[in-house]
Structure 1
Amino acid sequence: MGAEYIRKLPIPMDIKAKYPLTDRLAEIKRNRDKEIAEVFEGKSDKFLLIIGPCSADHKDSVLEYIGKLKCVADNVKDKIIIIPRIYTNKPRSTGDGYKGMLHQPVPDKSPDMLKGIVSIREIHMSALRDYELTCADEMLYPDNYRYLSDVLGYVAVGARSVENQQHRLTASGIDIPVGMKNPTSGDLNIMLNSVIAATHPHTFIYRGWEVKSTGNLLAHSILRGYVDSAYKYVSNYHYEDLCKLNELYNNTGLFYHTAIIDTNHANSSKNPFEQPRIAKEVIDSRNKNGDIKKLIKGLMIESYLVDGCQNPDGKVYGQSITDACLGFEKTERLIYEIAESL
């Protein structure tokens, strides 16, 4: 085999034992899990904002961002539940480039997976300990989910992973909401098949074990736009798109019909400054149609301390080194506008 085996990594149980949750933190997570679950179950009218950097890069700037976000979250908590994004894995179309904190805990240094595992657990624990917020992460590698399973509040499965069987089966054994993005082709049936698979129980191989999952009724869809055959961005957040998704859900037999709208990626043609406009249009659609209001539970927004993006070796503190983001000043204003319009 043309690969070098560098070292055997510790299993999740050992990492959790070395970096354990206190009883206080475990209770915070339980309470947050219940509050978020009730939105998807239709027991709460609160609106979700899954919001933060495209990719977590530097611990200090990400936690500073979350600290600012916490202040806003407290002010809108009667209407909005804010789930910060701490995305520690970054999918790459060609496989090249910065792959996230798991791979490179220090972006300008060589990959170190052991340090990466420790770093991603530490940053999620810091958000929970310092700001009492469970956060969202993308499940790029299903085998790695267990390193964070006791600290996460939300899991996303990306557009490139949503057709993968292991992602679907692993999602079926997760006890928090898992969002399944539409694939890069835009095929909504593929996305909904993934949601259906995640809601069902399965027996499968996971981390060398034969496991049996119970099914995850909190699995749901995420509309993020797509690229057509002419390689042009196509959005799918408009009123007609949401009506179509609602109709498709009605034909699935799923117990919960729930979705999140991603305001960036193909929906914004990768222009982060379009996100406020898109967010307001989605809110307007919800306000006009009761079925859409029941369906759309929240938004996914890419935001950081500073507008835009820079190269991975850039020196602008709090500016994305992957996809461009909305700066915090604009983000704060947007959150308050959303709260007013709900």
Structure 2
Amino acid sequence: MKQMSMILNRELPLPADLKGEYPLSQAVKDKKAQRDREIREVFEGKSEKFLVIIGPCSADREDAVLEYVHRLAKVNERVKDKLLLIPRVYTNKPRTTGEGYKGMLHQPAPDKAPDLLGGIIAIRRMHIRVMEECGLTAADEMLYPENRSYLDDVLSYEAVGARSVENQQHRLTASGMDIPVGMKNPTSGDLSVMLNSIQAAQSGHSFIYRGNDAATTGNPLAHAILRGGVDKYGTCVPNYHYEDLMRLWELYASRELQNPAVIIDANHSNSNKKYKEQVRIVSEVLHSRNYDQGLKKLIKGVMIESYLKEGSQPIGESLTYGQSITDPCLGWEDTERLLLSIAERV
């Protein structure tokens, strides 16, 4: 008898059961409702606050992530009149070749074997601790659309990555979300793909979701994230320059889309993963935004990768606390200076 290629190890708990085991207090629910409202108003043009979605490339360990967000919360108190800080607590990591660390969802301990049950518990618990202890609600990447049901009551922002943005299930799931969802341009840099994804997410659909016949009404807060692309030779082609932003503004104007908006990802193919370039890139984006009133309305924020320690490290026996094990990040000192500088310039 031929052996199956897929082995079902165990049945995982339903999202409702996990939420019952790890519930939100009423105080946390109220805080999230307030934060969601504030973020929504930025995308609707009712608030002039500038969004900064910032944090580690991957949330690899709970203690370091909590320390980072505690520090971020203190800065938030200093800049909250101008900025809305949204910590990146990214628990799912796409892998181009399938190899490497796939995030805390897969590996609650990066140096140990995958543990999916331990992973879904770990990521929910960590997100709740961020909210309870720091007063901030976080962003995560929607890498696996059906898995977001374990976190859909704790997230205030979600991103659809460059490798997922053409996927039908991602687009349809985004159409049923009640928080902002950013659609990144694909790795090719094709802006029409990204805009098609936004259009799909802003429309209503009927589809199968977690074994159910589901219907959505559309998400008017679906928007663009520019993260740069690569050409046919694999060379990074940034798309944060003034001309790129004006082109996106024109493309938005040619379509009947709600709440035109863009977040600029200062790392990835925009920086060619030269993480310190993020400081310069953010500065240029702010200059373009202040130069043109149309861009000031369009550019709602930036996305920055930073952690306690700058750079990155391979997974090994002795890991440096608070340093990225995926893409390199800004360190805390540069992060704090950058946030205070953004607040002065918006």
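Coordinate-derived values only; no laboratory data. This structure is a prediction, so every number in the text was calculated from the model and none was measured. Cβ atoms are built from the backbone, for glycine too; each structure is taken alone.
Looking at structures 1, 2, which one was FRET efficiency 1/(1 + (r/R0)^6) of positions 28 and 292 (r between Cβ atoms, R0 = 30 Å, to 0.05) calculated from, given that it came out as 0.40?
1
State the single structure among 1, 2 that was used to calculate distance in nm of label points 7 Å out along Cα→Cβ at positions 156 and 172, giving 2.5.
1
If you rank structures 1, 2 by mean count of other Cβ atoms within 10 Å over residues 52-59, which sits at the top with the largest value?
2
Work out the source of 2.8 here, i.e. which of 1, 2 gives that when distance in nm of label points 7 Å out along Cα→Cβ at positions 44 and 204 is computed.
It must be structure 1, since only it matches.
When P(r) over Cα pairs in 10 Å bins from 0, in percent, for residues 212-267 alone is calculated, the result is 22, 42, 27, 9, 0; to which of the structures 1, 2 does this value belong?
1
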